[in-house]
Structures are given as C-alpha cells and as structure tokens.
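Take a look at the structures below.
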Structure P
Amino acid sequence: MKSPIIVALDIESERALELAKKLNPQECKVKVGSQLFTADGPIIIEKLNELGFDIFLDLKFHDIPNTVKKAVEVAIKMGVWMLNVHSLGGKEMLRAAYEVVEKVSIKPLLVGVTVLTSLNDKSLKEVGLGLNTEDQVLLLAELCQTEGLNGVVCSANELSVLRKHLEEDFLLVTPGIRSSGQESDDQKRISTASEAISNGADYIVIGREISNEIDPSEKIRQILETV
C-alpha cells in the first residue's frame, strides 16, 4: 500500500534536512513550501531528491497565465513529484499550467489549491467571495477537473461533497491534519488523519505533529497504523 502521508518541511533549512534524513522515503513524501524554498531555492529540491523523496512543491503559483506557465516549466525541470497552482487564478491560468505538464514525458502531478484551511465563511466574505466555503471549494475543484488538473488541495470538511461530485481518480490532498485534542494553531478547518482518509483523502499533509517529534519515523508508522 502506498503511504498517503506527505510531511510538511515548513521549518528552517538545517532542521528540514535533519528531519528528512530521519524519514523513510517509502513511508512518506515531503512538502517544500514558501518558507523553505525562499531560504534555499532549488538546492533544497536537489538535496531531497538525492535522499530519494518524492517532493510536493507547494508554492501555489497564482499569476497571469504566461508567468505561471514559465514557473511550472522550471518546477518540472527540478524533478518534483507534485506541484500546485492557486485555482483562483482562473481558467486560462489553470489551462496554461496543464498544457505545460502535458508536453513533458515525465509528468508531475498538478493540483489546484481551492480555499486555504486558515479561511472560513467569514474570511471569504471579507475578501468579497459570496459563496460559503463548501460551495466555493466545489466550484473551484470542478473548474480544476474541467481544465485537466490531477486534483485539488482541500480541507477535510469538503472531502465528502467533493467525492460525490468529482471523478473517482481525481486526487484530494488534505492539509490541516491534527491529532484529537491538538491545538489548531492558525488553521480553522482541521481533521484527524483517520477522518481525512475515511472521508476520501488520497494524501494528507502533516507538519508540526511529525517535525516536533524526537522519533518522527516512529510517529509516521503510528499514523499509518491508524489509517
């Protein structure tokens, strides 16, 4: 069985590499987001590739179509396993990203960010989006599917409704994973690993719960047992 766990390396460079060296690439994949990539750039991708990891490049490209097209081209050359764009960039931007991926022989997975897990209905209204969170996520997910993307990033709250409306092989990647009783920190829409998987997530992104452990590899095995 493939592991659904993606470990978020949302920590400083030295700690990120130390953590990666304690993990087994057969038991998890890793995510490089804005903090780590801004600090180290493509070098961190190269080092993680050398350690044997599949890498999710989480930079949420959101710009005019041509700029996103060029960014995706560069990301593909770095050899990442998955990358994302922000679906609020619109149909033309999503199509530009998809067309780049379609041209290469070794295709990374391309997923669209729907609504950040730090947002809720009130937050969406504050930025002028009139739909509630679930409807907004579904709208954007359907747009991503129509434009050929492999899946979306969504919270566990929307998994069930997306599974009802989207194709079976459309990937759902879920951040905001916390154990029962853990603090939500800056997240508003969270879930346990078991809840996310049982509701239809293909991959779950876990950060602090693993990165703060003395034995992160053992923690991953414990989570795998529960899901």
Structure Q
Amino acid sequence: MISIAMPTYESHGRGVEFLDFQFQKFLEQTYKDFEIVISDHSKDDNLENLCKRYNNSLDINYMRNEEKRGNFAYNTNEAMKRCKGDIVKILYQDDFLWDKNSLEKINNAFDENTNWLVTSSEHVRNGISFHRVKPVYNDEIYSGKNTIGNPSVLSIRRADDMLYFDERMVWALDVDYYKRLHDKFGAPTILKDVTVTIRLWDKQMTHLISDQIKQQEIALSIEKHGKN
C-alpha cells in the first residue's frame, strides 16, 4: 500500500480549492491500494469538512494538528508518522499527481532494493506547463544545489527507523533530507516518468521566505554535512 503524507493548512484562502483538486486526481488513479494521511494546521474546519465529503470514496486519515502551527517540517513529519503503507509518498497541498497512472508508476518502481525514489515533475503556472525537471542527485545538494526538486517528487520505504525532516528548517529542509537519505541508503532510484505537477503561485512558501532565513538554513545544512 502507498500512504500519501499531506501537510495542509488554509493556504491563504485556497486550501479547499487545492485539496479538492487533489482528491479528484486521487479518484482517477489506476492504482487503488492507497491511503491519504492529512496533518492539518488549519485554524478553521474547512479542510476537515472537505475530507468528510470524500470519506466514502477515498481512504482518508485526517488529523487536526494544533501543535507547532506554522512549522511545515513538523506538520509533514506528523503526517508521515501516521502512515501505514509500505511506501510513504510526500505530496504538498498545492501540488498534484500528474496523471491517472502516477501512483501505479511509483508502486511499480519500488523493487526490493529501493529505499527512496524521486521522479520527474512538471511545473505549471496558471494552468500552463512551462518547465520539466528530471531529477539528478549531486554530492553538494545539501548546500542548496537542488537538482531533485521539492519533496512532492519523493517517496520512501516506511521503516521503524525512518528519517524525518529537520524541524529547524522551512527552506532547506528538502536538500538536507535528501543528503541524509543518501548517507543512509545511497543513491535514490530515479524514475524519469513524470508523476507529479508542481504548482507555482504567488503565495507558495518559496516566495514568502526571506533571503536571510534561506541563507541561515543553507549555512545550517552546510554545517551539518559539509565535513562528511
């Protein structure tokens, strides 16, 4: 089974829109053995009510998470910790699956030697595709040279000793995490097929983080890994 770990929040008034679109993509999937695990940092009930509307057609494990509200890494970790599938797929609220075969491709790519998998992604702005990323791991990824993409391209094998995101980070959490996965498991399995769409919009997190915070987090990541 694939568990889809989704950290959610109000998303500047677009949370229901984004999640409803996600759910429609889930209903289309050819691979059916999956659950959706949501850790919700919302202060209102809108996303919870949306989940209740889909409960009869999708396997949704919803939890309102009132701790450390605004800490994105913590919210993601809480979703991951509640996953029950053999494969844990990270999927951000404003991104979405590429086509009806996305989960099937991910499941088929997980052989016995795969502990973490990254896939190609399509970037869209205002509904128009404009850039495709084919992931590559590089030895300096921890320094901010992100040649993989955001965690929506990532799936990992669930284990008792799973790695989780560094909750001190909001910007460099992905490159730090990729480095730690590489240190523990070696190079990722890379699926060249597109399985996820990265939505670019004006209020996404990457546009709201100050340059100072970005620089501080990259410095922290380099401090953690630069001597390895």
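Read-outs throughout are calculated quantities, based only on the coordinates presented, and are distinct from any laboratory measurement. Being a predicted model, the structure only gives us computed values, none of them experimental. Cβ atoms are built from the backbone, for glycine too; each structure is taken alone.
General observations
- Which of P, Q yields 23 [relative contact order in percent (Cα under 8 Å, 6 or more apart), calculated]: Q
- Value 16.5, 51, calculated as Rg and Dmax of the Cα atoms in Å, assigned to which of P, Q: Q
- Entry that produces -12500 once helix-only ellipticity at 222 nm (-39500 (n - 2.57) for each DSSP H run of 4 or more, over all residues; to 500) is calculated, selected from P, Q: P
- Structures P, Q were shown, and distance in nm of label points 7 Å out along Cα→Cβ at positions 68 and 100 at 1.0 was computed from P.
- Among P, Q, which structure scores highest (criterion: distance in nm of label points 7 Å out along Cα→Cβ at positions 92 and 116): P
- At a computed 3.5 (distance in nm of label points 7 Å out along Cα→Cβ at positions 124 and 140), which of P, Q: Q
- Label whose coordinates, when FRET efficiency 1/(1 + (r/R0)^6) of positions 148 and 212 (r between Cβ atoms, R0 = 35 Å, to 0.05) is calculated, return 0.40 (choices P, Q): P
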